[in-house]
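Below you'll find the structures, each written out as structure tokens.
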Structure P
Amino acid sequence: MASLTEYLRFVVTLGAVVDPFLAIPFFLVLTRDRTDEHRARLARMVAITVFLVLVAASFLGEAVLQLIGASLDAFRVGGGLVLLLMALSMLNAEVGGVRQSQAEANELVAGEVHGVVPIAIPLLAGPGAISTCIIAAERGGPAHQLAIVLCIAAVCLVSWIALLHAHAIAKVLSLTGLNIATRILGLLLAAMAVQTMAEGLKGLFPGLAS
């Protein structure tokens, strides 16, 4: 197993990537004419979907990389770049094209999509979150895999609570408060992204470590 510090780092990174605060405005738009029961059911479905997608990525990601002939270090660099692009968007309090394209945003505004899509996929469990889980799970071993699953469960639990109480959070924090929270998470994510790319580059070019 990895150290407790590394698992905490993974939880913080994944929490910043998933960023339930960024999803709250979209959740409010989708559920503006819905009952409290429907909102609660949707929040639960979103959290479960995100958990299943990220756990599947953790267990199957390395096999997929081997299938396409990509090394884990190369994936670290690519995944870190994806995280950095997301972080830059979050620093501007924007969703960004990595999470959601303009066409997908238009569908949401028009009310043409409902529920799990697009909140669970791709807003929460998007390319950045999937990349983060694949990189974190590479050490292997049953104990490590269990720890990763528990970390993912913790992030999904926080996301579920945030969406379940989305209306109350929005009233307390307002749009400005939500944007501030997203910017803080974006700053943390930018640092984690650079660290991830640095580790990948060291693996690809060992001379950089000397």
Structure Q
Amino acid sequence: MEELARQLGISPPPEPHLYLSKQREARAAAQLADGRPILALGPAANWGGKVWPAERFAEAARRLTAPGGILPGARLMVLGAPHERRDIQPVLAASSDPLDLTGGVDLLDLFALLRRAALYIGNDSGLMHMAAAAGIPTLGLFGPSAEWRYRPWGEKSAVVRTPETLEELTSAPDYDYRSHRSLMLNLSVDRVVEAAEQLWRRVHQV
């Protein structure tokens, strides 16, 4: 969004937004009627190099939803495509009652549910941008892609990346763009939890 606005000479860039029907809003409200806070997670991506390990998503979720976390007792909302479900199973297993949105969900219905989440954490993907468009605090995880170009856009968004720069990752002797091995392994759970807490405090001014 920021890069496109720059190329078009638009400043400041507008925040993304999607519009929903009252029917979709009502369905989402009914599905989340218990009022529990929601931690939304997007642990997949269209290329394995951008994928932070699912086990680390699970650990970050446990810490953020623990009694001392920023979202104690929150329910997990796990997003992904049907073919990604096996890979992100550790995230689903991190909760006794996750809201499993890993297949067969209309994108606008999914967006209506996302709008009711308290926080989104995810890899660099289209779902990350949907979360930002939903106006919820959105933390994007980056490694072998350019956060200055692809980061989620909006006042409630933030990014955290690997200790290595994009250039360091993609110029390494063993780098192969055809490989699907994760290049996010040096991004620690501690760093992601810290970034999520910082975003939460900034958005809520606490």
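List of remarks:
- Among P, Q, which structure scores highest (criterion: relative contact order in percent (Cα under 8 Å, 6 or more apart)): P
- Origin of the value -26000, where helix-only ellipticity at 222 nm (-39500 (n - 2.57) for each DSSP H run of 4 or more, over all residues; to 500) was derived from one of P, Q: P
- Value 57, 34, 31, calculated as Cα extents along the principal axes in Å, assigned to which of P, Q: P
Throughout, read-outs are computed from the coordinates displayed, never taken from laboratory work. These numbers come from a predicted model, not from an experiment.
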